[in-house]
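Since every read-out is calculated from the coordinates, none of them should be taken as a lab result. Everything quoted here is computed from the prediction, not taken from an experiment. Cβ atoms are built from the backbone, for glycine too; each structure is taken alone.
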Structure 1
Amino acid sequence: MTLMIGVKRLIKLESIKFSYNQEIIFQDFSINFKKGKFYTLLGKNGSGKSTLIKLILGIEKVSQGNIYIDNLNIRESLFQCRKNIGIVFQNPDEQLVTDIVEEEIAFSMENYGYSSDFMKRKVEKLLKEIDFFEKKNEKISKLSGGEKQRVCIASSLVLDPKILILDEGTAMLDPENRKIILDILRNLSNKGMTVILVTHHLNEIEFCDEVIYLEKNKINFNGPKKLFMSFLVKNEIDQGIELPPMFKVARSIYLRTKKDVSEDIFNLNKMGEHLWKSL
């Protein structure tokens, strides 16, 4: 892999080893996440995605190697490292703790001694960030799943983390709400935040910059989205990842004609033209 000179590596896993119940999960495993990039972390269940996130969060500990968050070793500076990471889980109901939207977003700040004026300004800023200001006084119980996830994202941003992780954070959403969340993540990344989306939905790579694809606890692919789409079209992948229809069309075109049309997968009109010409 070619390293980008001058781009800060915000997360660095360096030759780590991790075992669970005497089974080696990661061995001599290394990976970097760069500042301001939007990553999609792909892989079927059991591929190592969730374990990797737990290691980055410091929930699990490596037996060898080092993990750095913004140049801090997680072994030595766990609290500071965790402050740099916002996390959103799959089920928002397991993450939300208060009754009202603005109270939920302010909740994480209350133990840090911030003034009420500061917290109010911060909450309003984040509500505007997720396009939710009009519902600041809404009861959490009345929100849809997608709306609750937007509140979870805002809540995870109150301490100004440099990294935002969604662990299957779009899995329970319908396509419309999924796109709203992905647009929010894309906007955050454009403003300099490192975003890591853990998912098994291949269509979601449309919004990201980089793709990391895990198979059996090893990196099968790590690179730009455009190259990954070409990789998918030209190669058989783990059966635990379902190819969306347009990926299947692109692959069938490639198998018949050896023409790679992967860059047009998210353009239905162009894919229709490619399919017609290939028949």
Structure 2
Amino acid sequence: MRKKALLLFLVLGLFSCNFFKQDTDKLLVTVYGDKLYFSDIQDLISPDLSSEDSLKLIQALCEKWAKEQLLVQKAKINLPLVLQDVQAQVESYEKSLLIYSYQKELLNQKLDTIVNDDEIESFYDNNKQNFILNDAVVRVNYIKLKKEVPYLWKVQRLFKKEDEESKLSLEDYCYQFADDYYLDDSWLSVDDILKVLPDNYTSRNLYKGKSIEFADDDYYYFLHVKKYISKGSVSPLEMVSKQIHSIIINKRKIDFLKHVEMDLYQNALSKNYVHYEKN
């Protein structure tokens, strides 16, 4: 085997000022039969470069390409099994990418992504065993105020009321004066709410489920425990509704793609695009 590659640099005419205008598909390099044309590298050469700098860049690109081809050829000779595996991986990846892109486009165009409340509730009722709480959760209203805040009586009056007007008034007050507050009806883990309470306040206090006011040296605290659900119980629907929505959509995706795949297969069989040889 010849030790030197058949490397041919065809750079004649590159010094000509008219080279780029006259022959943009000029053959530059041949390595073991593989060819590099000027058109292959044309986009890498700025028109602002001088003729001399352009030539230097072309020569550098040619050398780089030639070295890469030589390495590839050497690898093909010395690593035939590895090369076969690489080729198989590339082919497998190409197929997977094509299938994924096609499936993604189909899903974007045709998948129904609307999930109504009845579907979510039905799924929840039939799969409660999959929504067991790892930690206790609470639904609370909580306010933390510095002792010198104005109109404290207003908080005391509004805190336990449930009408919408009172809630809005309380939220407006808290926005202006509270150091911290939580007036949402969302569920929180017991650990999260205990982090914002004084150290002497425990989960036992939350479990009792009552409204209390208490204070330390600097702050007033208002806490109303609306509901407490123990660890190991079924999670409330509100906590898992988004998760259930995602589960339903994912199941639809799987079912839809299976249906598309089967339709495609059956259609191909009916038109004899797929033919199994008989033994």
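With FRET efficiency 1/(1 + (r/R0)^6) of positions 41 and 137 (r between Cβ atoms, R0 = 41 Å, to 0.05) coming out at 0.05, pick the structure among 1, 2 it was computed from.
The read-out was computed on structure 2.
Of the structures labelled 1, 2, one was used to calculate Rg and Dmax of the Cα atoms in Å, giving 35.9, 98. Name it.
2
Computing helix-only ellipticity at 222 nm (-39500 (n - 2.57) for each DSSP H run of 4 or more, over all residues; to 500) gives -10500 for which of 1, 2?
1
A value of -1.23 was derived for log10 I(q)/I(0) by the Debye sum over Cα atoms at q = 0.25 Å⁻¹, for residues 153-216 alone; which structure in 1, 2 was it taken from?
That value comes from structure 1.
If FRET efficiency 1/(1 + (r/R0)^6) of positions 57 and 201 (r between Cβ atoms, R0 = 35 Å, to 0.05) computes to 0.95, which of 1, 2 did it come from?
1
Assuming 18 is relative contact order in percent (Cα under 8 Å, 6 or more apart) as calculated from a single structure, say which of 1, 2 it is.
Matching structure: 2.
Identify the structure, out of 1, 2, from whose coordinates distance in nm of label points 7 Å out along Cα→Cβ at positions 161 and 177 was calculated to give 1.5.
Only one of 1, 2 returns 1.5 for distance in nm of label points 7 Å out along Cα→Cβ at positions 161 and 177, namely 2.
From 1, 2, which structure was mean count of other Cβ atoms within 10 Å over residues 33-40 = 14.4 calculated on?
Only structure 2 yields this read-out.
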